[in-house]
Structure P
Amino acid sequence: MDFRTDRVTQLAESVRSREVSAVELAQHSLAMIERHDAAINAFVAVDHERALEQAAAIDQMVASGIDPGPLAGIPLGVKDLEDAAGFPTTHGSTLFAQEAPAVADSLLVARLRQAGCVVIGKTNTPEFGWTSRTENALHGLTRNPWNLDHTPGGSSGGSAAALAAGMVPLATGSDGGGSIRIPSAACGLSGMKSSFGRVPAGGVDPPGWLELSSKGPMARSILDVAAALEVVVGPDPTDLSSLPRPEASWRDAVADPRVPARVGWCPTLGFAPVDAEVLAACERALGLLDELGIEVIEIDGPFESDCVEEWLEIVGACLARSVGHLRFDPRYEEMDPVLRLLIDQGMAQSSVTLIKALDAAHTLNLRLVEQFHSVRLLLSPTTAGVAPEVSLGGIGLINGEEDLNWVRFTYPFNMTRSPAATVCVGRAASGIPIGMQVIGPQHGDQVVLRAAAALEAMLGFDEVAPL
């Protein structure tokens with residue numbers, strides 16, 4: 001058994017057919033965490049007893065002739081920004097170090113559990129999920145299984161590292177600026193940020209990052225991502241932004257993988273520098289598309305400038321609303337000083353500034369609409385640089401030069417609410433995987449899924465992290 005190569009759907013079918021038990025899957029997950037997590041630090045909390053109890057209940061359902069669901073017995077890691085019953089949600093912050101265990105699952109976790117998943121534990125995240133380096137004062141630094149000297153990215157870095165190391169076959173993530181796509185690319189996974197509203201947030205609390213962040217499942221292959229999306233997409237009455245469920249099956253979409261006959265290649269998005277090693281890996285993948293007769297149109301765009309300032313204004317306002325009231329807590333000074341500055345700026349900015357930042361999202365989407373008149377999909381590097389060494393303290397390298405914003409290819413598509421996936425196109429000299437991003441039009445999630453599945457099959461990246 002190896003969660004790095006075994007398909008989620010095959011594992012679940014094996015549980016339903018009693019070829020393997022859910023308890024055996026849970027035991028394997030716990031053993032892999034025990035063996036490898038001391039070096040990687042992907043998990044911040046694990047409950048052995050509760051996991052085995054859940055798994056035994058799944059096995060009892062199977063023995064009784066009851067179908068536990070399409071994800072029967074699948075061990076699940078839950079990002080520590082998301083509630084899972086019985087675990088505290090610390091948000092990677094000392095401010096929530098003494099938080100009581102959640103009494104209920106988030107909507108995403110509840111839907112995955114209803115489909116048969118077994119919650120193993122919580123995965124690490126940067127404080128309040130705001131950076132591309134997974135480290136915090138409460139739980140420490142998470143390392144990349146492909147090269148322990150490097151970051152797995154963030155903010156779903158704990159989930160991505162756990163998947164790459166074979167600790168679990170499925171995990172949850174959230175993506176408000178690239179937080180599923182960045183660590184998926186850095187850890188050799190195929191990842192997907194669905195259109196905003198596809199996976200509802202719901203619940204008693206309003207959305208943390210307004211219309212920027214999309215929750216969703218993470219797995220090693222896009223086929224498994226699609227299988228998990230199948231059970232979590234669809235509206236919820238407590239989420240004002242949730243979208244109707246499409247009639248077409250998400251699993252059927254990846255069963256018919258194909259890349260549209262004409263796609264756009266945006267090597268810089270119109271404003272971004274890109275590392276030569278990243279660019280070369282993406283161009284090798286584009287060469288395969290050309291050999292298959294797919295027309296690749298290079299686009300000098302679609303954007304005219306970097307939207308990072310407007311994105312930060314929205315994020316700052318959201319963080320100020322969520323945690324600004326804690327500024328007088330003695331532990332507030334333990335927070336990352338850059339994060340404190342962002343919150344302070346969010347508290348000070350005017351409502352007009354926030355509205356203008358939201359207006360910028362509207363303008364960015366207009367640029368995308370123009371491009372999708374001539375091509376069905378856009379392709380770009382997932383990140384501008386390779387996931388950097390942890391010794392750089394969060395700074396990346398682009399062509400040998402230090403660059404704090406090595407992830408500037410992802411957040412524009414949070415601003416536009418677009419569906420966007422990432423597929424591994426190779427590895428850097430450091431051993432760290434490199435991703436190429438697949439961006440679709442508004443609500444064109446299944447087009448993106450089909451293309452990502454086709455690219456995944458075409459590129460045939462089947463290496464696993466060296467453990």
Structure Q
Amino acid sequence: MKHAKTVAELLPTRRDLLQFGGLGLAGAAASCVWPLRVGAASKTNPRGNARNVIYYEFSGAISHVDGFDFKENPATQKDFDVRQLKNGVYLSHFLFPKVEKVMDKVCLLRSLKSHEQVHFRGQYYVQTGRQMNLAFAKEIPAVGSVIAAELESRRRPADTFPTYVSFNLEKGAAGALATGFLPARYSVFDMDPQAALKGMALDQKAVELVEERWRLLEALRKAEAPRMAAYGSEMKTFESFSETAHKLIGDARWPAAFQLTDSDRARYGNSAVGLSCALARNLLSHDAGTRYIHVCHPGWDHHVRIWDRSASSNHYKLIEEFDPAFSALLEDLARTPSKATPGSSLLDETLVVAMGEFGRTPGDLNHMKGRDHYNPCFPALFAGAGVKGGLVLGRTNSDGTKCEETGWKHPKEQPKIENVVATMYSALGIDWGKEVSGLPSGRNYKFVDPLGANGIIPTDEIATIYG
């Protein structure tokens with residue numbers, strides 16, 4: 001028996017998929033089924049300079065004054081071995097020996113500000129690009145779901161991989177968020193990398209059995225269509241995931257994307273986040289439909305014993321995971337040829353963003369030898385897709401407590417997570433000025449929300465990262 005010619009009609013069961021990770025289904029049934037109206041609320045000029053985006057989240061908050069906005073302080077550890085890089089940035093050679101070598105590919109922005117200062121709301125903010133409002137939170141889609149919906153028309157018949165993929169989002173405080181008013185087919189495919197690496201392939205007999213059962217299921221669906229229609233969007237949601245999974249089962253590229261060599265594991269660090277970054281590279285290298293990848297690196301919340309190696313979790317440990325994972329990702333993207341654009345690398349067509357939800361308190365450590373939450377200023381790293389490597393934007397004062405230079409077109413307004421979202425949308429050629437009306441709450445949904453915590457904020461992309 002031959003494989004089905006197309007896998008765009010099938011997927012494993014929801015239960016089977018959940019062994020690899022969550023599907024961001026919570027609230028998916030809230031997807032709107034009535035007509036929505038889309039218009040432009042503001043004039044934008046999307047760049048369209050990237051085919052893909054990888055978003056690396058320090059889930060929690062990395063200490064900016066000990067890391068990418070280093071400031072000598074009473075808690076500076078003796079083993080940091082801080083050195084000045086060519087672009088004038090000071091960085092701990094002990095903590096970031098590998099990332100130090102790829103900083104020539106990175107634009108460092110040191111002036112971000114967050115509306116939030118607690119983790120659940122902060123992680124919601126990172127995933128949606130807006131503050132949480134419980135009155136209509138169920139209508140709000142994740143940024144990745146918006147990207148999946150906007151890029152739907154660009155998917156080719158051979159694109160079977162999910163547009164929006166994430167790793168370890170279910171381990172973050174907010175979990176993997178749903179699609180809000182968007183159809184469930186734009187949901188995140190969230191994976192646990194260790195579970196995914198145990199096997200994504202089916203042998204020939206299993207494939208044949210799946211195909212036989214799929215034909216029976218299709219026949220039952222046709223026969224029961226009138227009765228099943230009464231179940232509404234819940235049944236459509238389930239069928240959508242079934243169809244997506246069916247496509248993956250028949251595509252040999254999918255199990256191939258989950259093969260890592262011993263060398264890969266060693267170079268990326270063989271941690272959960274290291275494996276996630278290696279798999280992100282694989283997914284993009286196959287050019288099979290995945291365009292937005294959210295890599296969640298959980299655990300960055302060290303109010304206690306932040307630099308104590310004997311603690312079960314500390315900044316030493318997590319930076320030791322980040323350093324090989326992020327550096328190997330940039331190196332491999334830079335040397336992997338693009339299948340879509342001859343003469344270009346994957347890094348040439350992929351915008352990579354790395355940041356946390358906010359910073360950590362500057363100065364000396366607290367009474368528990370840790371650092372608390374701090375939202376007035378924190379850094380982000382950008383690379384790829386035309387970003388000017390080695391560029392340093394924004395500046396904080398001598399102790400890292402406040403921003404002195406914003407680093408973009410608004411000298412009196414610090415860039416925020418909304419602007420990072422606008423930058424990603426712009427890179428992918430998405431009009432971030434769009435506004436959707438017709439939601440059940442009666443409110444409009446703007447791709448980038450101009451209403452911040454203290455009033456209207458700019459919704460521009462951060463254009464200065466391109467030099």
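Each value in this text was obtained by applying a stated rule to the coordinates, not by laboratory testing. What you see is a predicted model; the values in this text were computed from it and never measured. Cβ atoms are built from the backbone, for glycine too; each structure is taken alone.
Values for this structure:
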item: Read-out FRET efficiency 1/(1 + (r/R0)^6) of positions 344 and 448 (r between Cβ atoms, R0 = 25 Å, to 0.05), computed value 0.35, structure in P, Q; result: Q
item: Computed -11000 for helix-only ellipticity at 222 nm (-39500 (n - 2.57) for each DSSP H run of 4 or more, over all residues; to 500) - originating structure among P, Q; result: P
item: For relative contact order in percent (Cα under 8 Å, 6 or more apart) computed as 31, the structure of P, Q it came from; result: Q
item: Per mean count of other Cβ atoms within 10 Å over residues 48-55, the highest-valued of structures P, Q; result: Q
item: Given 13, 32, 30, 17, 6, 1 for P(r) over Cα pairs in 10 Å bins from 0, in percent, for residues 304-399 alone, calculated: source structure among P, Q; result: Q
item: Structure (P, Q) behind the derived value 72, 53, 47 of Cα extents along the principal axes in Å; result: Q
item: Distance in nm of label points 7 Å out along Cα→Cβ at positions 192 and 376 from the coordinates reads 1.6; which among P, Q; result: P
